[in-house]
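Computed from the coordinates by the stated procedures, all read-outs in this text should not be read as laboratory data. For clarity, every value in this text was computed on a predicted model and none was experimentally measured. Cβ atoms are built from the backbone, for glycine too; each structure is taken alone.
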Structure I
Amino acid sequence: MAHTYNMTYVLIAVAVMAIVTYIPRFLPLTFMRRRIQNRFIRSFLYYVPYAVLAAMTLPSILYSTSSLISAVFGMIAAVILAYRNYGLTLVALGAVFVVFVTEQLMVIL
């Protein structure tokens, strides 16, 4: 199931992601004059933008190909390549290659 996104949707999604990742870092700087001593709050403010970004992009990753199976294989390939500290370009190309090969194999089989 291929999705086509219009430009308005993409721009709104980027704006929401930017706002959501910026707010947890901006608010403490604005309203607090002293350094946050609580380790839990500091950890929370550090990891929230990454968690939100992952939660917003994961559905797009899983439903961006014609098959959920090929999307999962591509995501696994990207995670493995990223874990092995390959660059962003190689990770993206590797994931695209795995998705392409998986979809071609699904057509043959």
Structure II
Amino acid sequence: MTQADARKHRKLCDIVIKDREFYKTILKLSLPTAFQTLMSLLVVMTDNVMVSRVETEGLALAAVSQSNSITNFVNASLTRLAGGSIVLISQYGGKKNLARIRPIAR
């Protein structure tokens, strides 16, 4: 690594590490999503535990597991759709192009 590269690296590390407000904002924005994911996981686990106690053969548990996989697929698809929308809205919002944001937000 050359000295110029080392200076660039130190400068980038200084910018990334010292920006504590950025990390606080990211944490504030990500906590609701993390909480929602945790709650979804707890609902799935509760379903599995309740059904496994009702029937001992395991057929009902298999059915609940199958329905949980469908639910997880739908949740993942909606999360990806929302993530893509956020990226586009952020880009157009930064450019102050509100006309392009409206069709995405609908």
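With FRET efficiency 1/(1 + (r/R0)^6) of positions 23 and 55 (r between Cβ atoms, R0 = 41 Å, to 0.05) as the yardstick, tell me which of I, II scores highest.
Values: I: 1.00; II: 0.30.
Biggest value here belongs to I.
Work out which structure the value -31500 belongs to, where helix-only ellipticity at 222 nm (-39500 (n - 2.57) for each DSSP H run of 4 or more, over all residues; to 500) was derived from one of I, II. Could the numbers behind the result be given before it?
Working: I: -27500; II: -31500.
The read-out comes from structure II.
If you rank structures I, II by relative contact order in percent (Cα under 8 Å, 6 or more apart), which sits at the top with the largest value?
Between I, II, the highest calculated value is found for I.
Can you rank I, II by volume of the Cα convex hull per residue in Å³ and just name the one with the largest value?
II
Here FRET efficiency 1/(1 + (r/R0)^6) of positions 31 and 71 (r between Cβ atoms, R0 = 25 Å, to 0.05) was calculated and came to 0.05; which of the structures I, II was it taken from?
Traced to structure I.
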